Structure formats: structure tokens, C-alpha cells
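Q: Multiple structures follow.
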Structure 1
Amino acid sequence: MKRIVGLITAAAAAAGMALAPASTVAQGAEQYAPVLSYRTGPYAPNGIPVANGTVDYLKLVNAKGGIHGVKFKIEECEFAYDTAKGIECYERMKGKNGGAAIVQSISTGVTNALLKKAPEDKVSLVIAGYGTPAAADGTVFKWVFPVVPNYFVAADVMMQAIGAKAGGLDKLKGKSIDYVYMDAPFGHEFMPVFDAYAAKYGFTLGKLPVTAPGLDQKSTWLQVRRDKPDYVLYVGYGVMNPTALKEAQSVGYPRDKIYAFWWAGSESDVKGVEEAAKGYNAAALQASANRDAKVIKEVQALLYDKGLGTAEDRKNVGDVLYVRGLITGMLTAETVRIAQEKFGKGKPVTGEQAQWALEHFDLTPQRIEELGFGGIIQPLKTTCAQHMGSYAARMSVWDGKEWKIDSDWYEGNRQIIDPLIKQFADKYAADNKIERRKCDN
């Protein structure tokens, strides 16, 4: 079940990089970096590139000498996107090699299962664009950080994009929209925002759940054909996504009227239906395909040119989900850097120190350029009370051959999003007898 990637101790020498002076480096110091991955099962087409990007970024940091000399000890644990196996991976890895300070599960199911456990273990959960949206409220969720916009922002931006297509959100009055979604935790996270928009702007919202993994959708899309909605909102994952596009084509529903979330907007999601998917829209919470960014070129030069890359085919470096993995790795590395700057350079950081760093995360435009993520990510700034850091997202469109950014940056409507975050955080606090923290910011 476990796949060891290992510590890239020779990477700096292989890359021809000079190590930091000995006075600033704790020789041999390691920061344990557990990577929960799913390279097998029905969600492997999505899990593989994310894992590749995550591991490659941590390898890249190692190739440059680590963070003040501290290198990442990288270890993967395969859980096949099965929540029970994901928890098993977490339990197995949380105490190894000095302990896990940060965990990113890339799974809403696993995240939800760890909401109580991780705080007890003093492990910070970083949920970049997935997991419970209520975790943006740091006064309730001290140890959980959706530092890339959450599902509420994704839902909001999807609605804003439909409004733009219609000539304004007010033009949706009297129209109908079907919501096709995987009947899983993440599929339900979008509904409060869609319901709020339907109530505010007067359109009919039909809800069409699909049983995971989503290979049987014929009845769903036949219902779409009967409903004749003006637009379709779509939230699926893995093999469900190309299946949905095939079924939409079979019933003659225009793909340019389908608006999906960001985990349904990658190259793997249109595989086998490339031409039929032309015009299909998907939210891009920060990342999309990018082969020109500085970080991509560094990965190619310092890893793949030297046979150290993780992906089987280097042509996939820069694909949508690979870039998302790079962001995942960068969030871990930046958290460690910020913690070291506060608590001591050249030493591995603890869970408590990582938690402090994640509440003082300030990814400025200058730092984004230094990291090589220009054109990929927007600035992020967290506080004790605000764990999300950004409400920005864009829309992308499949042109038949590749994903293209199709909008300027949208800003999530906080008049809709923030009350929902508070509502669900209040409920979680009440259900779990959590007293809100007092935060100065």
C-alpha cells in the first residue's frame, strides 16, 4: 500500500547547486513530508499528476539545498481515494520520522474524517481547493487551512461566469439550471451557494445526483434532455468526468453551456472526448495549465534533464493537475520556511510551528515571482480568523486541444460566501462543542 519516494539527498550535487554555508545549516536535518496519493483506482487519472507535481516540487526544493539546509524526506502512501485507507495512511505516517507537521490529503472525505483527529495530534491540514468550506473560519478551525479558495468560492465564480454569459445575473430570472453532481461529500458542498443564487436571482435549480464513481449516467443526461436547462452546473471527479461529456454529447446538450468546478477541468477529464468537449467550461482556482512559468522550467532543468523527475512522461509537466500538485508542494515548503524564519533556521518545524506559520502566510506578488509561480497563483494572506487567504478564481475553457484561461480574475461575492462560512462553522462548533477562539485579526 505504501510507496516510498525517498529522500533526495544527492539532488543538490546532481543539479550542480552550491549548498548553503555550514554555519546556517543543520547538517543532515530532515523535514518529514508525507504525501497521501491515489495512483490506482477510478480516480487515478486525477491523482497521478497531482502526486507527481507535489513530489517534484519538494524534490526541486531539495535540489536547491533545502530550506536553510533542511531537506524534505518524502514518503508517499497510496490510498486509492478510499477514505478508510486514507485515514490508515494518516495514522501510519503522522508519527514517523520526527512527526508530520503538515498533511494534505487531496480528498474531501479524508479531510472531513480528520477534522477532529488532526487537532488532537497537532497536525495542520492544508486543504487547497477542497474539503469543508467552513474551515475558512479560523476561530473554529484552528488547525485547518483552505489557503487556496474553497468550494464556496468555486460555486460563486461558476455562477458569476454563467451570469456573464447570460448578459448579467439578473437575466437568469425565470430560467432553469440543472446541477449534475457526484453524490459524495464534495458534491454537496456547492449546494448552499447555488441555492442562494437561485433564491436571489429567481431561476429554477434542478439537482441530479450521480452515484460514485459515475460510470452510469445515462438516466441523468436523459433527464437533462427532458429538462432542457439553460445551463448545467457540474461537479464530478475521475472517470465520471469524461463519461459525463460523452453522455452530454449523446443527448445533444451543448458543452459550452456546461460549467464545471476545478477538479473537472483537466486534460484527463476530457481524454477520449477531446473534440466533443470543445467549449466546456471549468473554474480555475488559481492553477491551470502552464508551461512557461519559471518554476516549470526549473523542474525540467533540475529534475527531468537529470533523470530525477517523478512523472513517467515529462510532456505532462505543466498540465493542469500537475501544476496543482506544484502548488500543493509549494504550500508545504513555504509553511516550513515561514516557520523556520520565526522559530529557528536550519531546523525541522513542529506541528504547532506550522500552524503558526499558516496563520501568518503572506504570499506577496514579489514572493510569487521569486518562487517562479508568476501567472499561476494570486497573492494569499491568512490571519488567525481568516484561513482561506484569497477569494480569487478564473474560468477556463477547453478549445478541443488544450485548456485556455477564458476570463479575468473573478472575486468571490463575500456577501453570499461569508455568511455561509459562518453558518456552517457555527453549526460545526455547536455540534462538536467547540468554543470560538478570540483573534485579533
Structure 2
Amino acid sequence: MSRPEANADRRNASDLSALWMPFTPNRATKAAPTRLVAAEGAYYTGEDGRKKFDGVSGLWCSGAGHNNPRIREAVTRQLETLDFAPSFLFGHPGAFDLAARLAAAAPGDLDHVFFTNSGSEATDTAMKIALAYHQARGDGQRTMLVGRERAFHGVGFGGISAGGMVANRRAFQNLLPRVAHLRHTYHPELNRFQIGEHEHGAELADDLQRLCDLHGGETIAAVIVEPMAGSTGILPPPRGYLKRLREICDRHGILLIFDEVITGFGRLGHAFAAERFGVLPDMICFAKGVSNGVVPLGGVMIREGIHNAIMKGPDWAIELFHGYTYSGHPLAMAAGMATQDCYELDGLYARARALEPVFAKHLMALRDHPGVTDIRAIGLAGAIDLQPDPAAPSTRARSTFLRAFHEQDLVIRYTADTLVFAPPLISTEEEIAELFHKVGKLLGGATG
């Protein structure tokens, strides 16, 4: 066989080697694929032809359900009308319309929207806007960014620098300078098996005051935190923690950024977690649920004063030297508008609030299963910590994940030895009960 023929044969439809999968053990996954081929409502279909309940809303994205007709039809109409328009210097009506709608839904004076294509781009954008804001005000010594241990703020250099996921940081090493971190808020010895905000740990917000004392509060540009840490395994905030952060930021003129890529658009029963916790940040990063995952979309909500401070100089001059080719993409805007219709017309935020106690009850019922060391639940987000195998960390959660897919027809997630759940907002009480009934069978060692 000639080399061209051999290469063509190697790249046939059944060849899995060409794709480098993100955040995935590629060799193990390609040896035993867990591929999805269709989706409808709260269910995927696997290559085996079996329907599988989506226990994580895709990747925290698909709260309004898969193949939602409102969204599908809106994107189709947009594709037939305007497939692309540059956001630099031109723009199109859809981008202005969605920005206005999101601003109207946001708390306080978060009246301005900068569109990106992902959560990673949103967090990097927010940190750049924070630095630009201080520069515009003549406060250019504020160059330090503060994140938190165990935080995930995407995969850009800003996100992994401010983030606190150890493996993400160690994999690359050469990160941004002048970044400090607060301690994480996970204290299982005090908060084990709790529902909602944790009772203990609000004083950990005082880490920010310690950093101000050490570096000078006048040198810190912004603090970025997830209201609920999601990717690390669902860490609800201690009661009063976020308010305490807000107070310290106000005391020192530091901007507070909420990364709501996971918590935004109903996961905690509100459009934004800021509403649930009663804390107004200076910026909110969003993605995922804003378009139901149908078309990539992210962005940043920005308070009026920050926006106006940067809008100065000649009106013909560019104010912010930042943006993306696909910012405000017409298809993403159509998906975003239709998704907001779903949330509003179908009452999905209220539905999530009604489902929250049902979700927590069935999840917490698994606390006495062998190997379970902690369970956390808030909104429609929950996690089960499993006792790890010291010789092979993460293998117990991965084994449960694979058995869930193949034996129980469930799509769930794991991180380290933690199982993670975030069902669609359209789920029924019966589906949530069945989800955790099946998880209980897995934890108990049953098959079939």
C-alpha cells in the first residue's frame, strides 16, 4: 500500500486518533469510547442507541433541554438571514438586542455587556477591563489580581493564573505575575453533609484584608471568585462570606468580579447567583447557560461607573483595545435571545427553585453508602465525595462514571474522586429521583 493510501486509510471515519480531546484521558477514552450521537429534552442517545439521562446539563449548559424548538428555530431563521457580521466597527441588531435584554435581567447597575465566545474569554476579558478601568482613572499602580484556591476561571493565561486548580497551574508554570490567592472555603470537618450555604467559614474572606495589609490595598485591581465553586466539585460559599468580600473590596477600592459561568441562568434558581446571595459585584462573567449551549457564547456584565470611566477621550477613538472576531456572532445572539425566552416563558428559574429541595433530599439520601465521605448540594448542583484509592487517585470516581454511562444510562461528571450532578432545569421530580436511585445502585455495587 502506498503512503497516501495508508494515510487515507488511517484517517477513515472509525479512526479516533486525530482528535485531541480536552480535559479527557485520551488513551483510555478512545480505547472504550463514551460517545453521544443525539439529544432531546433531558436525554442523550449513546452510540449503543440507548437514551441516557443528562445528569450534568451537557457541561452545565443545557438547562432548557436539548433540541429545544424555540432555540433551534431561532438559530435556523438567523442562519437564513445573516450568517456573520463583524463586531469591529459594524455590529448587527441582534447583538444590541441581547445586550439590552441581559442588562435588564441583571441586578443593580450592571448595565453594559461585552460579548465573548466562552467562559475562559469572559474571565480574561473581565480582568483586562479591571486593569483598564484603573488605568483610565489614573490609578495605574493597581496591577495585582486576586483569585482563590481551587477556583476555575477557564483556560486562558489570566484564568489559570487567577484560578486555583493545581493541575491546571502546574501543567504550564509560566503564569501571570502579580497574582495572589485567597484560601479555599472547603472545610469538611465543619461543614460535612450540608445543604445550601455552609455554616462555617465566613471569616476566610478576611484573607483579602491580609493581602491588602501585605501588598497594599491600593495595589490590588480586582478579586475574582465563583459565588459557588463548580468545577472543583461544588463548594457553596459560607454564609456571609461573599458579603464580607464585598465590604473589604469597597474599603480598599478593589473591584469584585463574580465568575458566574456555571451559576448564571438558573443553576441556583435565579438569573445570577448574585441575586441569591444578595451581593452586587462590579462585573459578572457568564457563558454556558446564556445560549443553552447551542452556539458558543459568553460575556461580561459591567457596572455603569466602570464603563463610563473607560468611555473618555475623542469620541472617534477606540476606548478598549480588546475583542474577538466572533464577539456577538449572529447565530449566538439568536440562540441567546431564544434561550432567554425559554427561561422566562417556561418559568425555569422558579422551576429550579421548586426542584431544589427534591434534588437535595434524594442526593443526601446517599450519605450512608459505602465510601461516601461528603455530599454537598445547592440549587440544582450537587457533589458526592468518594474515599479515594491512595494508589490510584480518581479511579474510583472514574469507575463509577463509566458504570453510570454503560450500566445505568446516565451522563454525569467527575473531578478527582468527586461525582458531580447538575440536571437540566426542565427535569421532573421523577427524573431526579430516578437519577439518584441509579447512583445509589452504583455506590452499592449493584449492576443492571
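Q: Starting from the value 2.6: which structure in 1, 2 was distance in nm of label points 7 Å out along Cα→Cβ at positions 101 and 133 calculated from?
A: Value 2.6 for distance in nm of label points 7 Å out along Cα→Cβ at positions 101 and 133 corresponds to 2 out of 1, 2.
Q: Match the computed value 20.2 of mean count of other Cβ atoms within 10 Å over residues 237-244 to one of the structures 1, 2, and report its label.
A: Computing mean count of other Cβ atoms within 10 Å over residues 237-244 on every structure in 1, 2 gives 20.2 only for 2.
Q: Which of the displayed structures (1, 2) returns the greatest value of FRET efficiency 1/(1 + (r/R0)^6) of positions 61 and 197 (r between Cβ atoms, R0 = 25 Å, to 0.05) on calculation?
A: Once FRET efficiency 1/(1 + (r/R0)^6) of positions 61 and 197 (r between Cβ atoms, R0 = 25 Å, to 0.05) is tallied for 1, 2, the winner is 2.
Q: Supply the structure label, taken from 1, 2, corresponding to distance in nm of label points 7 Å out along Cα→Cβ at positions 125 and 189 with the calculated value 4.3.
A: This value belongs to structure 2.
Q: Assign the value 15, calculated as percent of Cα pairs over 40 Å apart, to the correct structure from 1, 2.
A: 1
Bear in mind that the values in this text are calculations on the coordinates, not laboratory data. Being a predicted model, the structure only gives us computed values, none of them experimental. Cβ atoms are built from the backbone, for glycine too; each structure is taken alone.
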